[in-house]
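Some structures to go through are shown next.
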Structure P
């Protein structure tokens, strides 16, 4: 019974992580496109967006490792760092929206 419950929790949590990965990827694409379509003044922001992506995937790999340990009954998993990174990418995507050119 306990093993079944743990397996079900892991399945649900993995689906949640997959959803978070997908959300982050969409936000990353939006932020990257915004930077690429914006003025040259924002081009250094592209490095920040790419760095946020690397940090996110590093944090995701740490969560997946912790999840593997949890599947054996060791430790717990904290996704707050991932949520903060998703929020930061969302903020970047919104902040970096391209400014329409004046006609």
Structure Q
């Protein structure tokens, strides 16, 4: 799986990049080579109550189905990323045939 991580309005530090990769590997590693590309885009923007809202948008290409996108918006980037990755996991469980879901490699 090719993983790309970028940010707009958020500094993607090496530590943040490491934590995102760890989260992705933990949640999606069992899909093995079924995921061609996973592009994580983080965005910080002014929130409705004066704070900063953090959006995590993940573009997924599997080669089995059409590419898809999931998004989540939270008060902090870690929560937004975790919830978006969970959405990707559920989507892949629905879309991929059973043999593709349990492939390790």
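Here is how the numbers come out for the structure above:
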{"read-out": "Mean count of other Cβ atoms within 10 Å over residues 3-10 from the coordinates reads 11.0; which among P, Q", "value": "P"}
{"read-out": "Distance in nm of label points 7 Å out along Cα→Cβ at positions 35 and 91 derived as 1.6 - corresponding label from P, Q", "value": "P"}
{"read-out": "Relative contact order in percent (Cα under 8 Å, 6 or more apart) derived as 40 - corresponding label from P, Q", "value": "P"}
{"read-out": "For helix-only ellipticity at 222 nm (-39500 (n - 2.57) for each DSSP H run of 4 or more, over all residues; to 500) computed as -11500, the structure of P, Q it came from", "value": "Q"}
{"read-out": "For volume of the Cα convex hull per residue in Å³, for residues 27-74 alone computed as 71, the structure of P, Q it came from", "value": "Q"}
{"read-out": "Rg and Dmax of the Cα atoms in Å from the coordinates reads 13.9, 47; which among P, Q", "value": "Q"}
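Only the coordinates and a few stated rules stand behind these numbers; no lab work does. Computed from a predicted model, the values in this text were never measured in an experiment. Cβ atoms are built from the backbone, for glycine too; each structure is taken alone.
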